[in-house]
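Presented below are the structures under discussion, each in the form of structure tokens.
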Structure P
Amino acid sequence: MRKIGFLTIGQAPRDDVVSEISPLLPSGLEIIQAGALDVLTPEQIRLLSPSGKEFPLATRLSQGGSVVISREKIIPMLQAQVHKLESIGIDILALLCTENFPEITSTKNLLQPFLIMKQELESLPRPGKALVLTPLEAQKEEAKKKWEAHGLEVLTSALNPYAAHQDLQPMIQIIKQEKATIIIFDCIGYPLSLGESLTHQAGIPYLLPRACLALAIRRLLQA
């Protein structure tokens with residue numbers, strides 16, 4: 001039985017994400033989840049809050065709440081969990097975050113959603129103008145730089161993926177006023193239903209991390 005490791009920057013399990021990915025995968029897989037914050041106390045997690053110019057990342061905790069942590073501070077914890085998953089014989093390691101982590105290395109197939117989405121985007125003949133959605137206002141500037149680097153004209157807007165109810169009308173207005181041609185969801189927390197709802201109302205395609213990740217895993221398993 002092949003083993004797939006899902007690694008979150010927060011706490012495992014991330015069943016909100018994995019429950020949408022697993023039905024898109026072949027049957028007969030063993031799924032293992034791990035998180036960078038799994039063994040930490042609430043006080044230790046609070047110490048991971050961004051300070052100075054550290055980049056903020058939003059993620060979920062095992063009890064269901066969300067938290068904002070520093071990208072820079074969690075890298076050692078992510079790498080430690082990579083080694084732990086490698087030691088139990090996973091075949092594919094999937095990162096549940098759209099931040100680019102070139103510092104993270106693995107002896108296994110390591111899938112990073114940002115790199116997968118970038119490849120999907122580059123396969124489009126004319127990507128045009130993208131509306132990039134981020135969880136936090138503080139992430140918008142960096143998201144704009146990240147996606148503009150790949151030939152896109154980028155608009156950004158903040159939309160909390162963990163809010164109970166979403167008002168999509170501001171996003172629809174931006175898309176129509178700016179004539180955006182694709183929606184990029186720049187967080188693994190955005191559910192498939194949100195992508196389908198927004199693209200249905202806006203009438204343009206989208207890239208959603210968990211869907212792209214499922215496709216990449218299928219491709220590796222079929223190789």
Structure Q
Amino acid sequence: MSIRIITTHDGSHSLFHEELNETYHSVHGALQESVHVFIKSGLNFFCSHHLPKEVSVLEIGFGTGLNAWLTLREVLQKEVSIDYTSVEAFPLEPSVWKNLNYATSSEEKQWFEKLHESSWNQPVEIHPTFHLHKIHNILQQIELHNHTFDIVYFDAFAPNKQPEMWAVPVLKKVFDSMKPDGIFVTYCAKGQLKRDLKSVGFIVETIQGPPGKREMIRAIKKAG
């Protein structure tokens with residue numbers, strides 16, 4: 001896998017995957033995209049509506065670790081604990097992730113490194129309120145138990161680059177793994193994805209996207 005670090009418009013790093021000719025995040029700003037799509041529209045939205053003490057998150061695409069790190073950073077300021085499961089087929093080498101510029105303080109860098117250095121395929125306590133389970137595999141080959149997750153961060157490469165990740169059977173598998181009232185968030189706002197999400201049972205919302213992108217999708221698995 002041939003990748004290189006790039007700097008996006010908000011000053012934060014992303015990666016360019018040369019074989020796919022695709023970036024890991026928006027070139028308009030990796031950090032601000034992840035905050036808007038996954039933290040504000042996902043985690044914070046769910047917590048403000050349900051006031052949970054515990055939240056179970058499934059992330060599709062651990063990638064640079066940015067979403068996990070932002071979630072951990074957010075949890076350290078809230079009275080909520082997180083069980084965070086992340087699926088990644090192609091983990092980054094330390095020579096790549098150690099040079100990403102998301103963490104600025106020494107404490108933030110320690111948390112970021114701990115996320116990346118934690119063992120794969122087994123639960124790890126990163127913090128008493130944040131437990132991480134990184135799965136080194138493709139989503140299609142792992143078992144997801146029904147009614148497990150409150151929030152899904154769907155952060156695979158774009159549908160035109162990785163169409164198999166956005167196929168209806170995959171979306172149905174994710175839907176089944178979610179608890180009633182669970183939410184699914186993704187940067188993608190394609191019409192076909194909206195139709196496919198509805199076909200497997202989601203109620204689909206088109207909401208404001210991050211800077212540089214007009215729309216994104218938030219879908220809800222309604223109780224009953």
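What follows draws every value from the coordinates through simple rules; no lab data is involved. In this text, all values refer to a predicted model and were calculated from it rather than measured experimentally. Cβ atoms are built from the backbone, for glycine too; each structure is taken alone.
If helix-only ellipticity at 222 nm (-39500 (n - 2.57) for each DSSP H run of 4 or more, over all residues; to 500) is calculated from each of P, Q, which structure is the one that comes out at -11000?
Attributed to the structure labelled P.
Which structure, out of P, Q, was distance in nm of label points 7 Å out along Cα→Cβ at positions 113 and 193 derived from, given a value of 1.7?
Only structure P yields this read-out.
If FRET efficiency 1/(1 + (r/R0)^6) of positions 41 and 185 (r between Cβ atoms, R0 = 30 Å, to 0.05) computes to 0.45, which of P, Q did it come from?
P
To which of P, Q does the computed value 0.94 (Cα Rg over 2.2 N^0.38 Å) belong?
Q
Upon calculation of distance in nm of label points 7 Å out along Cα→Cβ at positions 73 and 89 from the atomic coordinates, which of the structures P, Q produces 3.7?
P
Who wins on distance in nm of label points 7 Å out along Cα→Cβ at positions 65 and 209 among P, Q, i.e. which is largest?
Ranking P, Q on distance in nm of label points 7 Å out along Cα→Cβ at positions 65 and 209, first place is Q.
Here Cα Rg over 2.2 N^0.38 Å, for residues 105-176 alone was calculated and came to 1.33; which of the structures P, Q was it taken from?
The structure behind it is Q.
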